[in-house]
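Several structures are given next for inspection.
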Structure 1
Amino acid sequence: MRVTVLGAGVVGCAAAAELARLGAEVVVVDPAGIAAGASGRNSGSVQHPMEERTLALHEATLGWYRELGVVAGPPQGVLVVGGEAEAGAVAARFPELAPEVVADAAALEPCLAPGQRALRLDTGWTVSPERATRALAELARSRGASFVREAPPPGDVLLDARGAWDGRARPVWGVTAVVDLPPPRHVIEEAGVDSVGGAAPPERVFSIVATAEATILGSTFLAAEPDPAAEVPALVSRGARFVPALRDARVLAVRACPRPVSPDGLPWIGRAGDGLGLAPDDEHALRRTGDDAGIPGHLRPRA
């Protein structure tokens, strides 16, 4: 089977690696290159999904990343500032997260302002999203997949993995800032970040994540494409309520990208009505489109 994958983000690269392992002839098409969108610009934390239906995907992700050397060892942990009211519900549904209410989170994270209560969860592996995506791309290449910037002749199956660019998912624009601060020990998030996939998400929710490469302050959840530089003062002002040192920290870079969000916040896996698989769950999930099938104009890759 010949498979054309649209999009060289984390989903496209992972799909290419798995399809090539199964014996498919795979070509990944992305005019902007590998990890050029959200897969190279988000904050960079692999966390428990807090959702039973996607636990298997989460565990598979960790397994792949461990094999590729992208993550190692136990999680750094997640501190949800102001999330202590959720401790009981989390313990009942996901006891493996060992939820712990921390009366003064600054005792665990000195960068936090004193007196802030938080919920600590035993999850959260920080990793550069671009590094993870490129590791999956190299795995795909090692199995015979190829990456191109122009569309090749269509294969038997067309797999659409362009995320926010596929015309189906709702784009939610994120802006993050790389800041000159010592890295926190945990992933730190403001309570409410789990509601960003809802019908009326908050426009800004504080988070700070330190990968091996950078300390990243986030983030926005905007319906329209923003001016990234104009968002920085609001990000810093909100973040400084939690991490006072942000008021004087240098902003080294600003990153923006649209995130794909489905109506219920869950990933789309399997067939689409016109024969496009948005992400494969197994080698049989995609509908064959025929050797002479073209790529519809509204589905052609774009930067």
Structure 2
Amino acid sequence: MKSTQERHTVGDRGSLTTELRNPRSTNLHCLDTKAAFDLMHSEDATVAAAVAQARDAICQAIDFVVDAFCAHRRLLYVGAGTSGRLGVLDATECPPTFQTDPTMVVGIIAGGTKALTRSVESAEDQFASGAEAMDEHTVVAGDVVFAIATGGTTPYVHGAIARAKQLGAKTVFLSCVSQHEVDDKADVSIRVITGPEVLTGSTRLKAGTATKMVLNMVTTIAMVRMGKVFENLMVDMNTKVNAKLRERGVRTVIMLTGLGREAAVQLLDAADGSVKTTVVMHRLNANAATAGDKLEQARGHVGQVLDGDGSMR
């Protein structure tokens, strides 16, 4: 089988699904604002169904990520352009949402940090640079390298996959074209077929929306399984960094304990700002040290602590 680079040169990428003209939007240039809105909205409405079709592959990728986190390894997103920026965005949002170490989920974009705010178009064509990025970020066995290329052909991304596999990492590939169009060598291949864009070739639209949806699922579900969530509430946030998170922490304690605001604040302070510890202290009538010990034994899962004690459900 020919390699991705051999099968899709610059001249024939126009045959890819993401590059085809959308017959429903050929009159885009003459639509008024409301008609253009209706057209784009109707196209965007198809994205969720396309994501659902990739359910099994997405779930397999999530399981890879959970295994990596349990082994104290990392998730590394790799992409170029919009794909790279969305990976960096998801990685950046994990620490404030789940109080994770910034090295736990990493975003790597072709062209480096400057590519986040200014397009560096040539960077995506460098297969070797993608491979080198894996060495620069010290990828090892147990890590998960999650490569994103909505059009499927980005050499930088395929270079990252090739090198990551050599280094023993698990690899995931996310694209919006079929494997028949562009193959990959990843351990898990996620294909979300969103079809031609309203604006031909502008994969920041439906393909970008699909990418954001998938990445949201990957990190959110993985963090839930790591005990960062109890019921449907964030219970592992840093309540000391700003007023918003402090207030969210207090509200969460109130919801999970039924305490009044003043009592909730006092208990949260006694737990040194830890929502998890606060909830366990209240439910088990324990001090902060005992609650912390029980959480450590349960690997941070509040539900396991409370279920094991018989104080819940």
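A compact table of results
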item: Origin of the value 0.30, where FRET efficiency 1/(1 + (r/R0)^6) of positions 162 and 234 (r between Cβ atoms, R0 = 25 Å, to 0.05) was derived from one of 1, 2; result: 1
item: Structures 1, 2, by mean count of other Cβ atoms within 10 Å over residues 18-25: label with the highest value; result: 1
item: Cα extents along the principal axes in Å from the coordinates reads 65, 41, 35; which among 1, 2; result: 1
item: Identity of the structure behind -0.64 (criterion: log10 I(q)/I(0) by the Debye sum over Cα atoms at q = 0.14 Å⁻¹, for residues 34-137 alone, calculated), options 1, 2; result: 1
item: Test item: helix-only ellipticity at 222 nm (-39500 (n - 2.57) for each DSSP H run of 4 or more, over all residues; to 500) calculated as -15000, pick one of 1, 2; result: 2
item: Structure from which 3.2 was derived, distance in nm of label points 7 Å out along Cα→Cβ at positions 122 and 146, options 1, 2; result: 2
item: Structure responsible for 19, with relative contact order in percent (Cα under 8 Å, 6 or more apart) calculated and labels 1, 2 on offer; result: 2
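Quick note: the coordinates plus some simple rules give every number you see, no bench work behind them. Quantities reported herein were computed from a predicted structural model and do not represent experimental measurements. Cβ atoms are built from the backbone, for glycine too; each structure is taken alone.
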